[in-house]
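Participant: The structures come next, written out as structure tokens.
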Structure P
Amino acid sequence: MMQLRPYQLEAVEAVYRHLRERDDHPCVVIPTAGGKTPVIATICRDAVQHWGGKVLMLAHVKELLEQAAEKLRAVAPDLPFGIYSAGLNRRDLGYAVTVAGIQSVYQRAADVGAVDLVIVDESHLIPPDGEGMYRQFLAEMQQINPLVRVIGFTATPFRMKTGTICARENILNAVCYEIGVRTLIVQGYYSEQ
């Protein structure tokens, strides 16, 4: 089984603390290649194995879905999960964890059904307003289960035109954990090259 790095464990604990202490939707900020996917896989595993929850993990490209599936296998080898992605020729439903492409599921919230957690990788792609795929799908998921929690993961918590992706009026409301490139270099997880 895969072991998380100390900062990844801190990120997991920060998410759990946020979910316990607040009613809104947290965001985790870890730089590109900093290991967001093992954190996501750990949260999926814990939600199912410790709390009996149901999780949907969303991404916008099949490479991220493949990476998520690989990390789920490494973190929780005994946890069955489904993949819902046209690009991967999979339409698995009925699992406690489903890894899905937003383009494949955004008009199929009713088919996906109620989940307890929706985890969005590359969550800076959730538009700040309007009817984009993510916003439409997440609104429908909240109609199905008003208590669903959304957890975002990104390396870039700001947009050039609109600023922070986390605000009271946005889908994601607060950064619960953030670590920067410099810290990862100092801790020996990144190279300066």
Structure Q
Amino acid sequence: MIAKQPKPKKCKNPACGISFPPQRLGQAVCSPKCGLAIKDVNQAKARKSLAQVERREIKVRKEKLKSRADHLREAQTVVNEYVRLRDAHLPCISCDSTPSDGDLMTGSRWDAGHYRSVGACPELRFEPLNIHRQCVKCNRNLSGNAVEYRIRLVLRIGAEKVAWLEGLHPACKYTVEEIKAIKAKYRAMTRELKKGEAA
């Protein structure tokens, strides 16, 4: 019985490029000379893919090291970004001002302020009705400017919803998985808002 001849392949060395019958499985070049010519290119590719794998592994390890508090902090940041984008066309919920960020190099003159603070009512921490765009002056310097916040909140969402916010809520201790789900949900909503802005 006659052995079947392997199908000719094109040499992977760009300087050569001739067709040759491979003698080994996975042979990519026609001769050792061509193999030496492209070794640096292959090494660079291999180094790059190893670096990518390493970065991915580090990311996974860092994620496993995060505490519940770290996840809560990240989720709050994502929710706050969503609220600031959602209310971008509205003035401050407490003082009706519209400070501009145009002259700032970094940072912002806007926060996402909670009507009922996270310390007083942690179960409303991620409730969008409880969080509105608020200027830094009102949120940080005037401790939320709660009286003015309430007046404008009633006008914005209605007295019934404000009464619900001020009512009792069942205690809620989020698991890490629930926090990750909240983070993913608000990231997606933020992306949608940004797409709408760009269109």
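Participant: Once FRET efficiency 1/(1 + (r/R0)^6) of positions 37 and 101 (r between Cβ atoms, R0 = 30 Å, to 0.05) is calculated for every structure in P, Q, which label goes with the largest value?
Facilitator: P
Participant: Right, here's the next one. 3.4 is what came out when distance in nm of label points 7 Å out along Cα→Cβ at positions 77 and 133 was calculated for one structure; which of P, Q is it?
Facilitator: P
Participant: Now for a separate question. Please compute mean count of other Cβ atoms within 10 Å over residues 109-116 for structures P, Q and give me the label with the greatest value.
Facilitator: If we compare mean count of other Cβ atoms within 10 Å over residues 109-116 over P, Q, the biggest value is for Q.
Participant: Out of P, Q, choose the structure whose coordinates give mean count of other Cβ atoms within 10 Å over residues 29-36 equal to 14.9 when calculated.
Facilitator: Structure Q accounts for this read-out.
Participant: Then there's this: From P, Q, which structure was relative contact order in percent (Cα under 8 Å, 6 or more apart) = 19 calculated on?
Facilitator: Q
Participant: Supply the structure label, taken from P, Q, corresponding to Cα Rg over 2.2 N^0.38 Å with the calculated value 0.97.
Facilitator: P
Participant: For which of P, Q does distance in nm of label points 7 Å out along Cα→Cβ at positions 85 and 117, calculated from the coordinates, equal 2.0?
Facilitator: Answer by label: P.
Participant: Now, a different point. Which structure, out of P, Q, was P(r) over Cα pairs in 5 Å bins from 0, in percent, for residues 93-148 alone derived from, given a value of 4, 21, 27, 22, 15, 8, 3, 0?
Facilitator: This value belongs to structure Q.
Participant: Comparing P, Q, where is mean count of other Cβ atoms within 10 Å over residues 53-60 highest?
Facilitator: Ranking P, Q on mean count of other Cβ atoms within 10 Å over residues 53-60, first place is P.
Participant: Work out the source of -16500 here, i.e. which of P, Q gives that when helix-only ellipticity at 222 nm (-39500 (n - 2.57) for each DSSP H run of 4 or more, over all residues; to 500) is computed.
Facilitator: So the calculation was done on Q.
Rule-based calculations on the coordinates, nothing more; no lab input. As the structure is a prediction and not an experimental result, all values here were calculated from the model. Cβ atoms are built from the backbone, for glycine too; each structure is taken alone.
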